[in-house]
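*Asks:* Some structures to go through are shown next.
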Structure 1
Amino acid sequence: MLIERTIANISYLHPGTARTSLAYALVPNATDELLATYSHACIEVLANTSEVQAVVDTRSGVTMANFFSAGDAGLLSADGATSVVVKQNGDGHLRLGLSEPTFSRDQVRFTLALPDLDLDLVAADEGVSMESGHDASTLVIDTKDVSGRVFTVEMTTSAGPVHAVSGAFDRSVATGAIAAPVAARLRASVGIAQRHAEAGRNQQAIQALERFQYQLTAPHPPHTVEPVTKDLLVQKVETAVAQLS
């Protein structure tokens, strides 16, 4: 028996005839203070089209996407209707949950593009295989007669701990959470840390990360670094330093 009930109605009055777009988030237990910085500090809309809707929460490292047809959103792409959640941890591990929501497709092909990084399949549910390429890896999932169930996958990258810092930093700059003049100085330090880490010079990488953190937490003009972004990056730097030590 199907029971339908309206839980809530949300409306948005578009001004005049201008074409506008709208994205919203459900934020449990939110306060006025949290909402004042929430959207600009940690939420990035990757895609909002008829083919795919996708967002990333840069604070938690979680990306969520609904593909209604073949399309792409940032580093993600799918060959048709697919729902996916990707959790990227600071230690280079990724956990994914994928499903075929229409119950009508026998196979799903989902691609995750991480240029210059190698992805290894650590664990996956039965029915999942991976095709690896130079700049991307594709998960092939047998979805015949599974009634939309979620397949879980765990992967790891060769990126190392500094990549988590640089990735969060790049997303923060892209969303405007860090102003361009400050970003230029910070980018140099995180780039040096990445090069040292890739060469196995962990102590020099740690020193570069500490310089990045010092520059990040130094006094800046108002509205150049969002407080939530600063806290997130400091946390990722501390995690990276601990892993490199």
Structure 2
Amino acid sequence: MNRTEQNRTEQNRTEQNRTEYLNFVNVKSVLHQNYDIFLPDYQIVTSPLSIEPPAELIAGVDTYDKNVAKIGAFSYSWSRITPNVQSIGRYCSIAGNVTFGTMEHPLNLLSTSSFTYEDEWMWGNFAKRQNKIYKCHLQHQLPKLINIGNDVWIGLNVYIKNGISLGNGCVVGANSVVTRNVPPYAIVAGNPAKIIRYRFSDKIIADLENLKWWEYSFLDFSHLDISNIEQFILDLQELIQEDQISKYNPKRIILK
């Protein structure tokens, strides 16, 4: 075996050590007991589902589309995660009845009806029964995807438009309609959602973004005072600089 082949073999071994592939059939109890991953009994896996443990996905994840959200550790959701979501970071808290985007209809054509961009489903079947050929006027486009950062809290009954990014540490108030990107550590609410205030000062927000505390397990800094943010930042920085804390790097579980 030459050096190139040896390097490739070592890379494959490293990746395999960080990722574990599981067949989803009859492993729900194993996921919960061995990996602290919870999925509902009715969960179906048709496309690979990537989860970083621990995670609680009480309402499940849609996997009928090839785009399946990557779920970060220490996150939970009481709402079903749909293919409109590309990623969910760590330490996220998602309440119930959250809608992650829906199909958006064109506004500049004769009609907003889906016959203008879809020639299958009811439109295609109707055309066939009429012995006619129908071709829609607008090419069907996949929706833009939603990305959710780390330490994001989404309240009850929120609607998030396709293509939206929610910054690290932001909060979305209950019943909000989010139509624009939310900056890190902003608190937004309303229809449409607007910035009410920020959780911390500009300096603290910048320090938290640079610190990236979510890359660590809460168990490893539980002895620090999280109620004093300035002191916490200094203390965690010291632990990092002195190599007294390591990044949390669990095996990512991929269900297929």
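*Asks:* 1, 2: which one has Kirkwood radius over Cα pairs in Å, as calculated, at 20.0?
*Replies:* The value was obtained from structure 1.
*Asks:* Also: Where does the value 18.0, 56 come from, among 1, 2, when Rg and Dmax of the Cα atoms in Å, for residues 88-183 alone is the thing being computed?
*Replies:* Working: 1: 16.1, 54; 2: 18.0, 56.
Considering all the candidates, the number was obtained from 2.
*Asks:* If helix-only ellipticity at 222 nm (-39500 (n - 2.57) for each DSSP H run of 4 or more, over all residues; to 500) comes out at -6500 when worked out from the coordinates, which of 1, 2 was used? Show your work: numbers first, answer last.
*Replies:* Working: 1: -10500; 2: -6500.
The correct label is 2.
*Asks:* Which structure, out of 1, 2, was distance in nm of label points 7 Å out along Cα→Cβ at positions 104 and 128 calculated from, if the result is 2.6?
*Replies:* This value belongs to structure 1.
*Asks:* Something else: State the single structure among 1, 2 that was used to calculate distance in nm of label points 7 Å out along Cα→Cβ at positions 64 and 224, giving 4.4.
*Replies:* That value comes from structure 2.
We did not get these values from a lab; they are worked out from the coordinates using the rules stated. Predicted model, so just to flag it, every value in this text is computed and none were measured. Cβ atoms are built from the backbone, for glycine too; each structure is taken alone.
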